Structure 1
Amino acid sequence: MTIAWPAGCPSSPLLRSYSEAPRPNVIRTEMDQGPVKVRRVSTASVTDYSLAFLMTGSELSTFITFFKITTNEGSLPFQYTHPRTKTLDGRERWRFAQPPTWVPLSTGLWEVSVMLEELP
């Protein structure tokens with residue numbers, strides 16, 4: 001069963017909140033003499049993303065259900081349109097890297113922050 005980002009929630013993050021960072025995927029080994037040796041750890045690396053979304057109260061309720069129930073507290077991967085490339089070709093798999101947070105901006109409007117990892 002493929003889990004998809006909830007249809008009732010915005011999928012485009014706030015531009016000011018967006019960042020992506022590939023995780024280190026090399027090992028550096030000091031040598032007694034000469035330059036440090038470097039090698040890649042794996043052919044499958046993970047990239048971390050920091051995103052924030054503006055949500056209404058009902059969208060936030062849908063999102064909380066998605067996180068807690070659908071993804072089993074963030075332990076199950078899901079499909080999500082890539083925020084930079086705007087593609088969804090069926091291969092993008094994402095998972096919550098940590099629980100989301102949300103803060104009220106005004107009555108009925110919330111900023112929801114998430115840390116996602118794009119899985120290989």
Structure 2
Amino acid sequence: MTTKDLGDLGERAARKALKKAGYRLLAANWRCRYGEIDVVARQGDTICFVEVKTQTVGSAVHPLEEVTPLKQQRLTRSAAEFLRRSGRLERPCRFDVVTVTVPASGRPETTILTDAFPAALPYG
């Protein structure tokens with residue numbers, strides 16, 4: 001399985017887990033000049049910007065460790081751009097992370113981490 005295949009598998013598993021958890025998906029792989037947001041969803045009145053991190057069992061680094069301060073900054077800027085473009089600046093929002101671990105059996109295991117990191121959105 002290539003890295004891209006693994007990532008695609010993880011994103012499909014994450015979207016399925018989010019739907020099952022009651023999220024309403026608004027966009028997938030949303031791009032702007034600041035970067036990409038894997039999933040934009042709504043849970044109640046809250047807009048959720050979701051980063052998906054996928055790994056195979058036995059990886060040395062936990063997927064959450066890959067959401068570095070630089071990645072958080074890019075996600076924050078991208079989220080602000082999404083809110084601006086979609087006219088949702090007044091909506092509450094948060095940043096979630098879905099970790100996906102793929103064991104040898106191939107059936108992904110997902111964990112949804114809500115409010116994974118705080119970020120002040122740079123409006124304006």
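Quick one: helix-only ellipticity at 222 nm (-39500 (n - 2.57) for each DSSP H run of 4 or more, over all residues; to 500) came out at -10000 when computed from one of 1, 2, so which one is it? It traces back to 2.
For the read-out relative contact order in percent (Cα under 8 Å, 6 or more apart), a value of 26 was computed from one structure; give its label from 1, 2. Label of the originating structure: 2. With FRET efficiency 1/(1 + (r/R0)^6) of positions 84 and 100 (r between Cβ atoms, R0 = 25 Å, to 0.05) derived from the coordinates and found to be 0.25, which of 1, 2 does the value describe? Structure of origin is 2. Distance in nm of label points 7 Å out along Cα→Cβ at positions 36 and 108 computed as 1.3: which structure among 1, 2? Source structure: 2. Ranked by distance in nm of label points 7 Å out along Cα→Cβ at positions 60 and 92, structures 1, 2 are led by 2, which has the greatest value.
Here mean count of other Cβ atoms within 10 Å over residues 12-19 was calculated and came to 18.2; which of the structures 1, 2 was it taken from? Only one of 1, 2 returns 18.2 for mean count of other Cβ atoms within 10 Å over residues 12-19, namely 2. When mean projected area of the Cα convex hull in nm², for residues 20-75 alone is calculated for each of the structures 1, 2, the largest result comes from 1.
When P(r) over Cα pairs in 5 Å bins from 0, in percent is computed across structures 1, 2, the figure 2, 11, 23, 24, 20, 12, 6, 2, 1, 0 traces back to 2.
Read the figures in this text as sums done on the coordinates, not as results from a lab. Just so we're clear, the structure is a prediction, and the values are computed from it rather than from any experiment. Cβ atoms are built from the backbone, for glycine too; each structure is taken alone.
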